[in-house]
1. The value 3.3 for distance in nm of label points 7 Å out along Cα→Cβ at positions 36 and 68 was derived from one model only; which of P, Q is it?
2. For Kirkwood radius over Cα pairs in Å, find whichever of P, Q sits highest and give me its label.
3. For which of the structures P, Q does the calculation of distance in nm of label points 7 Å out along Cα→Cβ at positions 12 and 132 return 3.0?
4. If you rank structures P, Q by relative contact order in percent (Cα under 8 Å, 6 or more apart), which sits at the top with the largest value?
5. Quick check: 7.6 is what I get for mean count of other Cβ atoms within 10 Å over residues 4-11, calculated from one of P, Q. Which structure matches?
Structure P
Amino acid sequence: MSEEGRFTIELEQLEGYQINVKFDWRRAADLLMDEPPPLGEQSGPNASRLLAAAAANCLSASLLYCLGKEEPPDNSLRTEATCILVRNEKKRLRIGGMEVRLIAGPALTESKRFDRCKALFEDFCVVSASIRDGIPIAVSVVDEDGKVLYAAD
């Protein structure tokens, strides 16, 4: 698979489990992430919630784009994402599945393109399709001088 693009976001631990996320877009606000108790204070979403939000947002945007192209109708779609947490054989918490429910208003369902789009939009969602296929993640730990202390693919 060829690489089409690349972006980098920066995360910085503030205190405890609070992590500030700085995006690569200047106009995008930073995001505070945190873990739920007993680890954190739940002062922001944790990674599981962001993954569910990312999949749901991507599916929503794909459907809206297919139906409205550059100008989708305002307030025409609501989406609910349910993340199902399970324990694996080592008793580690994992995301066992997701359920994404898109609630389309009349501006979408009455569109001439609706029947065609409902058969296509999922295939164009980068996030949900990537999760389904499995995403390889290369992980490394380096010190402040850049010396690699741990690396795994």
Structure Q
Amino acid sequence: MTRRPSVDQAVGLLEGELRAGQRALADLGTEDVWQAFLRFGRRLFDVSEASDGDGLLFQYGTYSFDGSPTFTVDLTRQFQVCDADGDHDHYVQVHCEVRYGTGPALEALGSFNSWFFHDAGDDLEEWAQELTALSAWTAVRTLTPTEIRVFQEQV
């Protein structure tokens, strides 16, 4: 039986997918980041079997998290972490933030979010196709990000 990676390995595995083409983060386009995130999203981890134990989040909007407002596509993987009794303790989120700056066209896209959970019976490929059919995706998929940031947080 193949052993699944632990949540502690998630950031490194996402960074590995982003570097798979042997390019620096600064050289990646939006489509490159999305394809790397989907490869990362297809990988199954050693997590709770709860229906929300392993989820992917696609969200975008104009935010000012750490300074000036910027249009951001945030690709997130969320893992449920359980205590010794198997009860929910907290979540770990691994983010890949793709930032673009601002402008009327980006601000006009508003904000949006969509979740996918591996054990909820949905199909990852269908979810991804629905997202790439969005008009907002058409607007950003060919843009060059101003910054790509990968990080992990506990929520």
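1. Working: P: 3.3; Q: 2.4.
Clearly, the read-out refers to P.
2. Values: P: 18.4; Q: 16.3.
Answer by largest value of Kirkwood radius over Cα pairs in Å: P.
3. Values: P: 3.9; Q: 3.0.
The read-out was computed on structure Q.
4. Values: P: 15; Q: 28.
Structure Q gives the largest value of relative contact order in percent (Cα under 8 Å, 6 or more apart) among P, Q.
5. Working: P: 7.6; Q: 14.5.
It must be structure P, since only it matches.
Bear in mind that the values in this text are calculations on the coordinates, not laboratory data. The structure displayed is predicted, hence computed values, not measured ones. Cβ atoms are built from the backbone, for glycine too; each structure is taken alone.
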